[in-house]
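Right after this note come the structures.
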Structure 1
Amino acid sequence: MQVRNLPTNEVGTTTEMNLACAKLAGTFQMACWLFRQLEYANNRGTGEHQFDLLEEHFNEKESIY
């Protein structure tokens, strides 16, 4: 059953798979948006820890740390 007409994944993915996919995005903002959409498509919410992992990845990618 769909809630609020959000698309659902035909093939379920894990949170780790969604994080890996989001890390391929060009910007941190796009990665957050993509990750959120993938998680919602699997009827899961998102948490601060997951976004911290994305932020850490993009900071390392851009040599901020």
Structure 2
Amino acid sequence: MRRIKRFVRSASTFLTQLGAALVKTIVTSIVLGFIVVAVMQYMGVPVPSAHDLMGGVKRLAEILS
């Protein structure tokens, strides 16, 4: 019985740490993306709109499927 509890506790700890790392990664990527886009706009580089980017992602998904 103790082995099962220990396994569940270690698995729970692992999943908690994995979830925290995933959230940190997503937040960091979003913030870095905003910074890069802001710098590009400041430098005068034409940046496509979110709608244009999603259209490109949809076309890429169609090609790959």
Structure 3
Amino acid sequence: MENTKFYWNPETIEYYVDLYDLNGFASVAIRVLDFVTNECSLEDGETTEQLFASLMTQIENNIQN
């Protein structure tokens, strides 16, 4: 599962980028963890940690651009 790529809706990423601009990284991390824990469905051996890391990476990439 290490090389699994997850698709994230661009609007989801943009929401968290905007949240970062308003409230900083810690707020984003807390909200993303809540989102992947409560709103995402795990499939085929995926873990919450993998989803969290994937989404945070996409958010960070968009913040840096």
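Each reported figure results from applying straightforward, stated rules to the coordinates on display, with no laboratory input. Here the structure is a predicted model, which is why all the values come from computation and not from measurement.
For which of the structures 1, 2, 3 does the calculation of helix-only ellipticity at 222 nm (-39500 (n - 2.57) for each DSSP H run of 4 or more, over all residues; to 500) return -22500? Traced to structure 3. Calculating Rg/Rh (Cα atoms, Kirkwood Rh) for structures 1, 2, 3 picks out 2 as the one with the greatest value.
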